[in-house]
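These notes open a run of structures that come right after.
Where a number appears in this text, it was derived from the coordinates with a stated rule and is not lab data. Model, not experiment: these values are computed from the prediction. Cβ atoms are built from the backbone, for glycine too; each structure is taken alone.
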Structure P
Amino acid sequence: MPKTLYIHIGHYKTGTTALQGFLAGQQGFLRRHGLRYGETHREFDKHSLLAFALLRAANVRSLMHGYNNPTPPETLWQEVFQELRQSRQPAMIISSEEFMRLGAHPTAARQLQTIMASAPDITVRIIAYLRAPDSHLQSWFNQLVKMGIKTPDLTTALTRFIEPVHYNYALALRPWIDIFGADAVILRPYDKALLADGGLYRDFLSLFDLTAPKRALQQPDADPNPRLDADLVDLVRLMQNADLPAEVIHWTTTRARKYLDVAPAGNPPVTDADLDTIRTRMVQGLETLRPLPHNGVDLTAYQARLPELSTSDQTGWHLAGFLLQELHVLRQNMRRENDAITARLRALEEAQGMRPPKQDPKP
């Protein structure tokens with residue numbers, strides 16, 4: 001029986017965790033339709049060990065999440081091939097967004113090519129979801145901070161810290177195209193809206209001409225990989241970089257969220273529509289000056305320089321206000337505690353006769 005291995009390689013932040021949970025929960029349905037969700041080296045519903053083994057063998061040390069299994073990647077992959085060969089289903093799926101990192105590590109990609117050459121009886125197909133670059137980078141930056149990794153600001157991280165597979169999709173896909181051929185690579189677009197109403201699951205199953213029963217498309221009660229509150233990413237990042245304890249970060253962000261929920265209320269955001277009214281009045285005002293006989297102002301040039309909607313990050317200023325408030329509260333608490341300690345010390349010294357009782361001021 002011909003065998004096909006489908007490798008879902010991510011990308012990161014394209015609903016992979018939700019999709020992996022769905023595949024792990026629908027194994028009976030998949031098997032009835034000739035598909036198997038690989039069990040060999042599957043942990044937490046995904047097959048990241050297969051990617052980590054390749055990366056470890058290539059001496060990659062960053063973002064390995066504690067992986068230290070010395071088993072050669074050839075051994076792990078051969079066990080996966082064996083599961084597929086022995087299964088009753090003609091096709092099997094394995095999934096991990098960690099596979100996408102191979103584009104940044106050519107040594108790991110070359111090792112995968114050698115491994116695949118040892119299984120000529122298995123046809124391989126690659127499935128990847130890609131997200132709009134701006135949305136992807138914001139989400140991945142959020143993920144790095146959420147994982148507790150010391151991270152610079154987004155611009156610095158993009159140029160010096162983030163692996164290029166996150167902004168160079170051609171690089172990310174290159175090893176998969178080179179090893180398996182362009183015809184073997186299936187690309188699908190991802191958008192956050194695809195998670196609604198089981199849209200991602202339906203899209204994935206459509207690649208196999210399958211339609212899942214409605215009960216299988218129910219969304220999980222909670223997001224399996226919720227993003228960090230976007231308003232608090234930089235606050236959390238700075239506290240992590242300062243090595244503050246996790247519990248301090250937790251209660252500080254909790255207080256900050258409450259503060260931000262109230263702070264913007266008194267200063268609602270200005271929209272382009274709001275500003276259009278002002279700009280119209282400015283143009284009209286300048287036009288009334290045009291007939292003045294001694295007008296030496298280039299009114300046309302002035303009309304071309306109307307104010308634009310500010311792009312400054314108001315959240316940053318609100319967070320600054322929160323931190324100033326926290327400093328004020330801290331100073332008040334320290335002052336109260338200092339006064340209390342001073343009063344107790346005075347009482348002890350008076351009781352020991354070390355200082356005379358405090359005299360009431362004369363009337």
Structure Q
Amino acid sequence: MLCIAFTGGGTGGHIYPGLAVACGLKQKLDCRIFWIGSRMEMDRSIVEAAGIDFFPIPAGKLRRNFSFKNIGDFFNVAAGFFAARKILKREKPVLLFSKGGFVSVPPCAAASSLGIKVFTHESDYSPGLATRINARFVFKSGGNIIAAYRETAEKFHRNIRSRVLVMANPVRAEFKNADPLAGRAFVGARQDDRILLVLGGSQGAVELNRLVEASLGELLHLYLVVHQTGSRESAAPALAGYKTYPYINAELPHVLAAAELVLCRSGAGTLWECATAGKPMVLLPLSGSGTRGDQVENARFFEKAGAAVVLSPDRRKPEDLIRNIRALAEDEKKRRAMAEASAAIGLEDGTAGIVRILSDSVRLPGREP
């Protein structure tokens with residue numbers, strides 16, 4: 001049976017889009033798929049829940065600045081390379097698809113060294129460090145870089161721009177076929193409740209969570225507030241009309257479909273899931289010295305398209321959030337226009353396009369997929 005390798009991890013944003021592609025490939029090809037990921041329990045549990053074999057390897061964090069931690073991480077990356085190479089030699093995949101994250105670099109390097117074609121996907125507006133490194137292995141192996149935005153291609157070295165293909169971000173089919181009534185039932189919404197969905201990410205977003213908690217007195221006059229706080233965050237005090245969840249898993253597509261408005265960070269995966277659901281958004285992109293600015297760029301794209309309102313770092317006091325949420329809550333015409341702009345972005349089926357690219361690449365002479 002045809003065997004295909006996937007890699008990526010560290011956050012749900014590096015895993016769930018990859019699972020969308022893996023599911024699409026299984027529907028199109030008679031193939032076995034396995035995943036090379038980090039030793040984080042979250043990565044394993046998400047992948048194995050999708051029925052995909054998971055092989056953990058050592059992984060080191062990639063940093064752009066000098067740190068003594070880089071010394072230890074160098075040895076972890078080297079150990080990850082040899083561990084990935086051993087797995088790839090044993091499993092013999094015809095290609096490796098990378099969804100990014102620091103754990104993806106050793107498998108991409110190992111695959112290239114074994115003559116296995118490498119494909120890597122970049123969800124963000126500008127490529128991250130892992131994607132920039134993996135691009136070398138893509139070029140050497142004869143694969144492709146797949147980007148979500150047309151402008152992303154210009155951010156790679158001119159020698160490899162010809163290898164960049166543009167496809168929308170992959171989104172799981174569950175978001176295309178979600179049931180808003182199931183979402184309302186899950187959160188216990190009454191018939192006349194309007195839902196503000198707050199997404200703090202799989203691990204949490206402290207700034208966002210604290211801002212929401214400080215604004216609840218006013219927000220609850222406007223909406224039933226459904227808040228995914230993140231697994232690392234402690235539960236906020238229980239209030240009428242305020243529903244908190246550490247993490248919403250299988251029910252998230254339905255809850256998103258039921259929401260009137262979404263408040264969230266600007267991770268690529270979350271933005272495109274909201275676009276697939278056609279939701280207007282209020283965005284608080286992660287910014288400052290702890291980030292390379294990818295969320296700011298993502299947010300600007302959606303704001304320019306008319307799908308989102310972006311709160312810059314100097315506009316993140318409770319009164320700022322309340323004013324913006326109230327303005328949208330009271331302006332149905334504005335919400336509808338934003339929803340239409342959001343849905344227009346989500347119309348393109350990135351999953352199908354990427355599946356087509358990968359399946360076409362395994363149609364080699366003498367092999368029928």
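Thinking only about mean count of other Cβ atoms within 10 Å over residues 145-152, which of P, Q has the largest value?
Q
Of the structures labelled P, Q, one was used to calculate mean count of other Cβ atoms within 10 Å over residues 281-288, giving 11.5. Name it.
P
Computing Kirkwood radius over Cα pairs in Å for each of P, Q, which one ends up highest?
Going through P, Q one by one, Kirkwood radius over Cα pairs in Å is largest in P.
Using the calculated result -13000 for helix-only ellipticity at 222 nm (-39500 (n - 2.57) for each DSSP H run of 4 or more, over all residues; to 500), pick out the matching structure from P, Q.
Q
Of the structures P, Q, report the one carrying the highest value of distance in nm of label points 7 Å out along Cα→Cβ at positions 1 and 225.
Q
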